[in-house]
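Structures for review follow.
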Structure 1
Amino acid sequence: MAAVQDLRATDITETSGDDAIELGKRHLIQPWPYAGSVGAEARALIGEGNGIYITDSSGKRLIDGPAGMWCVNIGHRREELAKAMYDQAMALSYNTPWYTMNAPSAELARRIAGHAPGDLSHVFYTTGGSSAVETALRFMQFYNNVRGRPEKKLILSRGGAYHGSTYLSASLNGRPRDRDWMDGADELVVKLSSPDPFRRPQGMSLAAFTDFLVDEFRDTVARVGADKIGAFVGEPVQASGGVVIAPDGYLKRIREICRDNDILYISDEVVTAFGRLGYVFASDEMFGIDPDMITFAKGVTSGYFPLGGVIISERLLEDLRRSNHPDAMFGHGLTYTSHPIGCAVALKNLDLLEEVVLAHAQEVAPYFQAQLKTLEELPLVGEVRGLGLMGCVECVADRDSKDPLQLDKDVGKRIDAHCHELGLLVRPLINMCVMSPPLIITREQIDDMVGILREGISRTMDDLHKEGVWHG
């Protein structure tokens, strides 16, 4: 009873940084933990955010290089979003989506449909990216069941992909270490090669690599059978796989194969939508494709409220309405589907994007990419790549072999640690550093960010030299 009283007496506003870290170690299970530290781990404690900056528990101000997790697109501490959240909570905090609806969700669906390509005109809301992808896949299964094609359920995915953490969405993942100790629906997924030009076979031209990827896709459809394949799921840019940008024209050619074989094309825009590439949706604007479904999350509320969704083609819904099974139920939904507060925040966020932020992101993106590219001068850096306001610095032990530093898998973490000390938070991914700052970043702030990153990589090179791990 005493322990319960102690917990009740704790006011979060009075909890010190040290207390929070200790409470985290004692009670909090972090995402993606290792067995040796699960339930007994504390991570860097962040206390405040403002604009493109966050402040850690020691009072150090840091540039938020990853924008949270690809999501704080309009920056921290925007009063407009806080007010939208408050006003909607005071009007209607929640309604059940099973037999009622709310106005913000309907208006947001109209606004989103207005930005979506082709005939993608209907929105199903979820709580985030994983549940958005899961929903798209379950809709594909339902769609084929209703149409009398219960065997058309296999899903094509790619190496380097990341599509979520729920059971079915995680089964699509193709990144190193994601699935080493985790189960998945392997019988439903067919994996294709990563479309990473940097890792293409030595001596192969970019055109030949593109043909290889397309031929592999076409051959897989022929081998497995189009009558067995329900969907292809692909990110326009493989984000958590290291900002992998497929060769020009590749996605359009894959889209044509899907259309010719009645395979639903699901464009996973959880990261790339809502301004990350300068547009609300990048599928058509950047890559010239009109998918059957688009999944979104993250930037839809700039991380201020958990919300995601799937935009579905009118053609698919018409097919269902014309079927011989009008009583077939899509038995899928979430308690927080169409949450009124999340949708109200998303509406205000979309206002801000349309008014100025998208144009600003398009204007500064070339400068962001050019400044990041200068880091290729450093011997440890094998490639800098990116698009819009997302970029990756990939470190290698040897540029000729492109050895991804197998002797030290924590190079990204080493760089992040130095950058943290210097005033920048980085997203480390084994031998890579990913950057996706808030879209409101200025040229001067880009200079600061790249300067710190350059120094962090330089210090890491010195460390590796001293330890005899790297001799570049």
Structure 2
Amino acid sequence: MKHLITFLVASLLVLSTANAQDENNPWAITVGVNAVDIYPTGGDLITQGEIFDEFFNASDHWNILPSVSKLTVGRYIGDGFSFSAAGSVNKIDKAGENPFDGSTVTVDDLSYYALDGTISYSLKNVLKTGWFDPSVGIGGGYTWLDEIGAGTLNGSLGINFWISENLAFSVQSTYKHVFEDYEASNYPPTHFQHSAGLTFAFGGKDTDGDGIYDKDDECPEVPGLEEFNGCPDTDGDGITDSKDECPDTAGLAEFNGCPDTDGDGVPDPKDDCPTVAGLASLNGCPDADGDGIKDSADGCPEEAGPEANNGCPYQDKDGDGVLDKDDNCPDVAGTVANNGCPEVTEEIQKTLNTYAAQVLFDSGKSTIKDQSTKVLNDIISILKEYPTAKFTVEGHTDSQGAAANNQRLSDSRANAVKNFLTNNGIDQFRLSAVGYGEDRPIASNKTRAGRAQNRRVEINLVK
């Protein structure tokens, strides 16, 4: 007993990290010695004393086999409960105390064997302790004394002193109540069995089934690899998925697991041009002419130019002094005042109307006569020289006949001319048509010559 106490005190002094038999270390094996004490049980034998009487009188009452004499295997069930099975052997030579003179009653080395099962509850979590792990238990077993056996009902109190995560010094006292009459047929008497030993906890919970116990698994719910402490590396690039920004594609550590296919120093997820080496400032896209515009968005990738001109240098193709970027008519020389487009002068306006006056119609109809085709084509040529100018085709009549008929006829003739022009290359949105009937004469309707002048078509600039 002296050596046992010395070992216990030394163990307490070196305790550092501690754990217990729990879901992370569900299995435990305890190897140690046991002592059987028949005396302090309150039993019916005259050699037995009151319950707990001289409970620690090891020298007079304890039967101890000087070797490893007890083996216990336990399994954690959950919520603080464990089940254990134990086997023990001993030799009984102390059977209690003579009630008359207080001397120890000896017997002739009776053999002792016991098999016991116990359900115990750890109080470690209740007491909020780490290394100090007391428990209470209840169970039953079968004990043989010189080959005569009897069932027992057991109650136990034990303490594990956890020295490390997997190693504890354990002590336990178990009260074993025997229901048989010892004096009748030499059944084992009710007794206490004390034990002390070393407990080794092992095994563990492996939620994700990857062979790494949860207590050591940094990713306990996802199967992983031992070299990554249980975490997965799906793409096999040596970077765990939890730290890999591209877990499904092998990459480089410097880019947090993402690849850089074109080797331009911009990882693929941030590279707008991942297969062509480019510049970081352009999100990995190239800029061949160095104008700061990526080639894919550069209208002139081999020639530097401003972004405002789509990466192309400013030009003035028509040489009118207005840069193409500001020129509404970049292919036709114009004036600065008219945004690079040619202006319709009064002379041109007169020429248009001179030609328009030569357009002839069938009498009383809006059908254009064939001999007017040439003059209409001349008008088209002039209109094409002023691609942004808009014009109104006006129809006029003399005062002969009903005014309503004259109005309809002027409308029809104006639209006939407009349709001819639009059908031959002039944008319809540049032309409008209107008839004024007899309302805008330019000569007297009282003479034949005057009426001939009033029957006309004009093409006037919309200002």
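Here are the numbers:
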read-out	value
Which of 1, 2 leads on mean projected area of the Cα convex hull in nm², for residues 62-213 alone, largest value	1
Structure from which -4500 was derived, helix-only ellipticity at 222 nm (-39500 (n - 2.57) for each DSSP H run of 4 or more, over all residues; to 500), options 1, 2	2
FRET efficiency 1/(1 + (r/R0)^6) of positions 54 and 174 (r between Cβ atoms, R0 = 25 Å, to 0.05) derived as 0.25 - corresponding label from 1, 2	1
If distance in nm of label points 7 Å out along Cα→Cβ at positions 46 and 334 is computed and equals 13.8, the structure in 1, 2	2
Parent structure of the calculated result 20, given that relative contact order in percent (Cα under 8 Å, 6 or more apart) is the read-out and 1, 2 the choices	1
Label whose coordinates, when Cα Rg over 2.2 N^0.38 Å, for residues 110-325 alone is calculated, return 2.27 (choices 1, 2)	2
Among 1, 2, structure where semi-axes √(5λ) of the Cα gyration tensor in Å as derived comes to 122, 27, 15	2
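Any read-out appearing in this document is the output of simple, stated calculations on the displayed coordinates, not a laboratory observation. Nothing here was measured: the structure is a model prediction, and the numbers come from that model. Cβ atoms are built from the backbone, for glycine too; each structure is taken alone.
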